[in-house]
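What follows is a set of structures for review.
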Structure 1
Amino acid sequence: VVVYDDAGGTYAVRMWWMLRWLGHDAVALLDGGINAWEAAGYETTDAESKHPHAVFVPRLRPDMAVDVGFVESQSAQDGVRLLDARNPQRFRGENETLDPVGGHMPGAVNRFFKDNLLPDGRFKPAEALRAEYQALLAGWRAEEVVHSCGSGVTACHNQLAMEVAGLVGSRLYPGSWSEWCADPARPVATGP
């Protein structure tokens, strides 16, 4: 399965993650999306595919995701590196337009998902991504990283970028900020 969109992978990466979570590992993101496809001169169609239908039996991979309880316990013990993919203003709590509370989970580090891309909408080269993520991880192993964002969509972009960089094994917190901030008892950080 090849997934794509017209937004630098913003939405297609969630499908990439979900298919893998369901046990379908033969999935790839079309780098640069439909825009790059068309710019390269390839054809598009709105005709229905004539491929034979098949039955897919999911093999859930619960190890790819963590829940709010895991994030609460591990972040309180400094046991995970939280990477938040939202834009810096939302992360800092300066311009929250979607959730009732602005800010981020204490201890989280901001990595705006669009920073993974070149100006043409393609991913940066693996070497560049690796250098950038290693600086963010500050010694943490990929397996100790949990990705979040607003609702678990753009966080997948950072996870794929890490995999492109050869940093494999990080996990997604699908509930992300929307779930975290829904409970007023949970701590909220603002600023950088």
Structure 2
Amino acid sequence: MQRSLEPAQSDFTHWPIGDGADALIVSWLDDHSRFLLYSRAFPTVTMETIESSFREACSRYGIPASTLTDNGTVYTTRLLSADPGSFERLLALMGVRQKNGKPYHPQTQGKIERWHRTLKQWLMARPLARDLDALNQQLDEFRREYNEERPHRALNRRTPKEAYEAKGKAGPAPEIAAREQARRDEEARTAGERDAIE
């Protein structure tokens, strides 16, 4: 039986904004429930962008057992080098298993690909965002509507939020999750000590 956060799919897509620029929308989607964990627009996407988006999704909804992405270099360097990239190292540290689709086979990540189509249909029905801030406001509105109001056929007409909350969550092995929590606690303690000194 599949649970939420097993896996979390991610990808990014292009979208125009009113100032003539092309925004890149990074998203994380729960595979089981189609619950949208994260969606933000950026001027460019780097491995650091992916890392920060993943950390934010984890801080809000928990650490997934695994991720499923394409083979873009912002997600993996395995096709280019034996050395893992910083996002791959982050996943290993957190105990999250990384899965990558077969090269040139986007169907493996079909749920997030289909989600992009739904997002773009929704955005096309609205005025073009004038800049990144306005586009991110639209994405926030869409995320709420998509997760909480819009029933999904594949979920027996439940909303993604209802499906996400209906079952237990998958996650990394308990000892790895405990190690990651201890690391976050130490970071918070150290930051608190620095603030107290200043």
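Values quoted throughout were computed directly from the atomic coordinates according to the rules given, and no laboratory measurement underlies them. The structure displayed is predicted, hence computed values, not measured ones. Cβ atoms are built from the backbone, for glycine too; each structure is taken alone.
Upon calculation of distance in nm of label points 7 Å out along Cα→Cβ at positions 18 and 162 from the atomic coordinates, which of the structures 1, 2 produces 2.2? It was calculated from structure 1. When FRET efficiency 1/(1 + (r/R0)^6) of positions 26 and 106 (r between Cβ atoms, R0 = 30 Å, to 0.05) is calculated for each of structures 1, 2, structure 2 gives the greatest result. If you line up 1, 2 by distance in nm of label points 7 Å out along Cα→Cβ at positions 50 and 74, the top spot, with the largest value, goes to 1.
Each of 1, 2 could give helix-only ellipticity at 222 nm (-39500 (n - 2.57) for each DSSP H run of 4 or more, over all residues; to 500), but the derived value -14500 comes from 2. Ranked by mean projected area of the Cα convex hull in nm², structures 1, 2 are topped by 2, which has the highest value.
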